[in-house]
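What follows is a set of structures to go through.
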Structure 1
Amino acid sequence: MKFKGLLVLANIFITPLVIAENSCNFFANTLVSNESNVLSQGNPEDNGFDINKLALVDKQINQDVKNGFPGAALLIIKDGYVIKQTVYGSSLKYDLKTGKPLTKPIPVQCNTLFDLASNTKMYATNYAVMHLVAESKLDVNKPISFYLPAYKGCDKNGQCRETRTVRDLLTHSAGYTPSPQFYNPQTIAQYGDNLYSQNRLTTESIILNKLPFERARGGKPVYSDVDFMLLGMIIEAISKQSLDQYVMQNIYQPLGLKSITFNPLLNGYSNKSCAATEVDGNTRGGSIKFPNIRTTPIECQVHDENSYYSMGGVSGHAGLFANLADMAVLMQLALNNGAYNKVTLWTPAIEAQFIAPIASDDTYGLGWRRAGAKSNYAPFGHYASNQAFGHTGWTGTLTLIDPKYDLAIVLLTNKKHSQYKDGKFAGDAFATGSYKQIVDLIYQSLDNNTKSININ
């Protein structure tokens, strides 16, 4: 990190566009030295931001909230300083029992937990994999069956599990369909017989030796949740712990994280601790039905159906909840190449191996999504460097880590906590819900030469 001095006092940057109570101060009291790799709170101007341009970020998100977007939380890190940490809008807009609009929606708080969705792949599964590689307990080039002996057999098309490697899973090139609905007996039937499951052990057994491949191994990546479900199972097989126990004991607790968890309601949190997701449960406005389906607003339960119904809320692809403060530390850990405070979880060489682009698609690394140079990963906007990496989550979450600028951005939203109509969630239509315009505005506030983006 390129620290500019001792502790910078609390960020007092407040524009007329943002009321004071929307600003958070997680890192205001952190004492650091010039050589520290620990986050502290900084000032936008001292870290290269034009505050007038940065104010456009608040303007855009606040405008979206005014026009119906549910809620958001944003944190920006530059040069080891947290220069912005702000919350917006509502964590809950609809009654949990009836699904009807609340007269007084519940606002997003600084400590509000968000369902990270596929950001779980990064901050639970990928971090665990990188740590196990650092401990020489996992070799990404070994066959999956080396770690999961039950993973064997060929499907009717002659695609054999024994040929698949851990690297195939990390690069989404093992050949699996994107998201088979194990929990829905009608839709899962298209892949074969006896694949329905709303039981974790049954689901794991199906993945190990029943689920067929959709295509041959290799080629361009085809994003699949199954890849990371298997990676979670590998972590559990190596560690002899459940995935949630492993990451808590080996990653989150050593880093001092306090508000990150799977299954919040089983781990001391209440409904009010979390930003709600879909209004009508998993029904898509009543258009979908399957056994045990949730029908009212989801709060503090993982939205992802495979994670919730088929994996008990703990899975390598989805299920993690966190707030801004803990996400900040996890991003800075990556900017520090695997070290934070006095904790080292992997080496710079290992991180370089994981974030390097793969040959077939430079928007993929090992697990990570990348901005890319030849291709473009749209959520990262127009200005992220070709070194930038991170991930998105279906519920409305984005993390972007850009070593070139010593910059990290986390945007947590509950955009699916909105009305579903004509096959679309209302929250998806807003600039905040598509991420890239918010990301562009942040980069523009750093670079005076970038073209401005108009806000209607």
Structure 2
Amino acid sequence: MKRTDLHEYQNYCVDFLKVHSEAMLILEMGLGKSAVSLTAILDLMFDSFDVGKVLVIAPLRVAKTVWPEERDTWEHAHFLKMSVMVGSAKQREAALRTPADIYVVNRENVKWLVDYLEKRHAPWPFDMVVIDELSSFKNHQSQRWKALRKVRPQIRRIVGLTGTPASNGLLDLWAETFLIDKGVRLGRFIGRYREAYFKAAGMNPYTGVVFNYVPLPGAEEAIYSRISDITVSMKALDYLDMPEQVMVNHYVDMDSSERDLYDGMKKELLVEIGDDTIDAANAAVLSGKLLQMANGAIYNAEQQVRVIHDQKLMMLADLIEQANGQNVLVAYWYQHDHDRIREYLTDLGYKPRDLKSDQDIADWNTGKIQVALISPASAGHGLNIQRGGHILIWFSLVWSLEMYQQTNARLWRQGQKEVVTIHHIVTRDTVDGDVLDALKHKDTTQQNLIAAVKAHLTI
């Protein structure tokens, strides 16, 4: 993609980051925060020469894959040298010593980075810092927050990227904003911030410790007014030419053993998993088997589930986290996808819920369900759930164009007040890619399905 492919609202954000040395960019997941940041970095480095080295702090998977892939996606960003500091201490140290323009570190290793430089009496080398998912720095008592605060005076330009800045309430904003402006707008102390804008709403009668605060009347407006000069939000961009629907693909990779199982099924029409031998009678059956394997599990002849990998589940969890408390609709196809999603997310502390009954739908539309699960087979016309959210994640891809479009239309329809982002989790170099291509070109007949699978067999 070329720079000319940036949307109007993205160019607006690029200019904002170039003008403001301290900025918070509030864009929904999928609306191009990293593309905006890379473009601004490019201009600041090579047009105005205002920036020498940049540090990007991101969730682990985003640091490892999203930022390098985003750099490679945009033609104008290709020559930005990027070094990713993840992995073992030895690997991180080697990456830090590698000459580059942009250094990417996962948020868990911010403290390591600060300590590493401090122990060696090395100066802080980054004059610009980009915090991807600023909301992960909402706890002022966390090690990552304290570490970044320590070096904050040495950072000349800083950008906080987030979808929702106050996912758990307005109290979160103090810690996040402090890292951006060093306490100028909301104060240097959390206690004074609480006193100014909140009142106690829950207290332990034995210890006197307050465990819950609620905003004072007018507090929300006052807080947002204080930070508005360094903030770009989607609300501020309503007058710009913005897409009504954004499609985003997120790629995951199988490891070598998982890949061997997939390739074995693709080439031999059978695979051995433990004591099971699972086969496919023809190309049409093989398509379904390969789709299952791309998702991470497959049925044997007795309809028992055999798990192959959790790559999509991990990506799904990352995307839900990036939604920062906003409601998310997850589309699945196979029953084992549904069961694995429920179990995996439940173990992480979420409460996924199926959208089946009228009560389920009512609760979703009133914001009571953070993660809802839906099957495209039940997402036909007449299902009014657009008021409950605007983020749809396709865990399982389907060949049926009708089902795909109908499911998307549950959120992207009249009455929807937000930009709808539709995310596809795609296992790289699998039949998932064929499905996406077919959906894109509206070419999902049975014959094309079979042809796509046969193409795989000849590779």
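Structures 1, 2 were shown, and helix-only ellipticity at 222 nm (-39500 (n - 2.57) for each DSSP H run of 4 or more, over all residues; to 500) at -11500 was computed from 2. State the single structure among 1, 2 that was used to calculate relative contact order in percent (Cα under 8 Å, 6 or more apart), giving 14. Attributed to the structure labelled 2. Figure out for me which of the structures 1, 2 the number 39, 28, 22 belongs to, where semi-axes √(5λ) of the Cα gyration tensor in Å was derived from the coordinates. Corresponding structure: 2. Calculated for structures 1, 2, volume of the Cα convex hull per residue in Å³, for residues 176-327 alone is largest in 2.
Where a number appears in this text, it was derived from the coordinates with a stated rule and is not lab data. Bear in mind the structure is a predicted one, so any value in this text is a computation, not a measurement.
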